[in-house]
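Rule-based calculations on the coordinates, nothing more; no lab input. Please read all numbers here as calculations on a predicted model, not as lab measurements. Cβ atoms are built from the backbone, for glycine too; each structure is taken alone.
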Structure 1
Amino acid sequence: MDDTDPVEFPVRTTGLTKRYGEITAVDALDLAVPAGQVYGFLGPNGAGKTTTLRMLLGLVRPTAGTVRVLGRPPGRLAGVGALIEGPAFYPYLSGRDNLRVLARYTGTGRARIETVLEMVDLADRGADRYAGYSLGMKQRLGVAAALLKNPRLLILDEPTNGLDPAGMADMRALVRRLGAGGCTVLLSSHLLGEVQQVCDRVAVVADGRLVAESTVADLRGGTSLRVSASPLGRAVGLARTLLGADRVRVVDGALDLTVEPDRAAWINGELVAAGVAVSGLRPYERDLEQVFLELTKGEPAHVG
């Protein structure tokens, strides 16, 4: 296959499995990452997230299943850039010289070095020795190295690690630009708010298995109304009559109604007419962290 041939799913796995003795790190994982999207990959500690990324890059051999990266078996990295578990560079060289070493190794033109330094906001520190870089600067240089070959697929593991709030905002903007420019980005992160802001689709894994895969909006379940009302039992009964039982939940002593916010006045009027006192009514939208905790049974997101 020509490296410029379009691939509908730059990353596709079928039944991907990795066992270490009696421990199953990745269990029959099926992924299909659409081209040109920013795709979030989330999982609690020990979920198999980093093991999966290593298998995509050919760094770890699967026990079973198949992997295709840009339509090819893993290990053929033309068109692929990656930052996995933190960057590693020569400490005595400058950031720019480290990229020059990589550029010579990959056959990349030197002009691209200045381009990627600008992209990650390190152009003015490119002459400084890597040993003197802060953690955040080291992380940004790692992203610059991953971008050196102008990849069609970029795999990033915790790219905002060590960045201050301004740096995190810059990294979010960079990831968005890459996605908008046609680069497919597979983004693994423990910062769920970051993923929520930049990703088109999200896969959630737990115990090595895929537990959910959808758009961020679909996972969050759309917008609902949170209603504080008394007596609660009468409010629940009326709401179920009006909307159907499947669209009414009780959460923390309040009604959670799956209904568009523009129907708030109608809901309020019906409840008040039935003798229910409404003390609060507001639009409510679950964030990705709530969904994640539900799917993974309260396990914290993976860090590293």
Structure 2
Amino acid sequence: MKKLSVIGAGNVGASTVQRLAESKLGDIVMLDVVPGLPQGKALDLMQAAPLMGYDVNIKGTNDYADIEGSDIVIITAGIARKPGMTRDDLLNINAKITREVCGNIREYAPKSIVITVTNPLDIITYAVYKCTGFGKKRVFGMSGLLDSSRFASFVAMEVGCSVKDVDAMVLGGHGDSMVPLPQYTTVSGIPISEFLPKDTIDRLVARTIDAGAEIVSLLKEGSAFYAPSAAIVSMVDAIINDSGRVVPVSVYLEGEYGFSDLCLGVPAKLGKNGIEKVIEIQLSEEQIVALSKSEKSVRHGIGKLDMGLYEKAFLV
């Protein structure tokens, strides 16, 4: 049985633990700094096990020592967006939280694969990559798979078809500069341009870019967690079952797409070792320009990080 640890017992973390348990992917540790919070949610989930039929152990804890030996660690810890906030507004607070988390992952789960979820996603993923020193195969972020699922859901609603028939692709940073790719978005293999006019596709692209903010605005407090947790578990499943799924993830680039020394959402093959291969696809000139703008936006955010703190943490 694999050992999976989820750092953060908020809405995203707790719903991720629930989905992991119901998928029977491994024993789970749910960690949070708030006393009683992860313990209470873990107990609640364990009491649901006889009804739902998952025979896995779920442990809630405030002690990082309990993540020792984890095969996969999922970082959801951090504050969520409030109405009017961008993902980048969260940077200073969540970067400090991330530094502490990374130090404990290095100490107790040095062989783990780390999936980041905390926003601003691409910038935090870069910080985790630098702070853990684990390498690009073992540190990557959940973003593009969520954005692609959102795009696919909007296409299915517009076309009136089953969501099972829609495959979508979104690249770039997890924010306002993301780049949905209509030419790689299909219904049963048929390009969506065969179903929808350009102005409708453009509207769906815009809605995809604003999808997270739309939910934040509706909820008034907090942000999305059902779809993010589903995307996380899909990635974990691909790793544990070594399925070789090709999905967009935020990964450290070393020349791919012409970019280096940052994390950005691109297609990658997932397997038992984490990132098996970064896939480079053909883009239109307009999309290349859009992806370059996304890269500049992420790099600007990285420039706001005090990387000295992360390097110092790495040496401790």
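Couple of notes before you dig in:
- Label whose coordinates, when FRET efficiency 1/(1 + (r/R0)^6) of positions 22 and 174 (r between Cβ atoms, R0 = 41 Å, to 0.05) is calculated, return 0.95 (choices 1, 2): 2
- Structure with the greatest value (metric FRET efficiency 1/(1 + (r/R0)^6) of positions 118 and 198 (r between Cβ atoms, R0 = 41 Å, to 0.05), set 1, 2): 1
- If mean count of other Cβ atoms within 10 Å over residues 166-173 is computed and equals 25.4, the structure in 1, 2: 2
- Of the structures 1, 2, the one that 130 was derived from, the read-out being volume of the Cα convex hull per residue in Å³: 2
- If relative contact order in percent (Cα under 8 Å, 6 or more apart) is computed and equals 21, the structure in 1, 2: 1
- Entry that produces -9500 once helix-only ellipticity at 222 nm (-39500 (n - 2.57) for each DSSP H run of 4 or more, over all residues; to 500) is calculated, selected from 1, 2: 1
- Answer label among 1, 2 for the case where mean count of other Cβ atoms within 10 Å over residues 110-117, calculated from the coordinates, equals 16.5: 1
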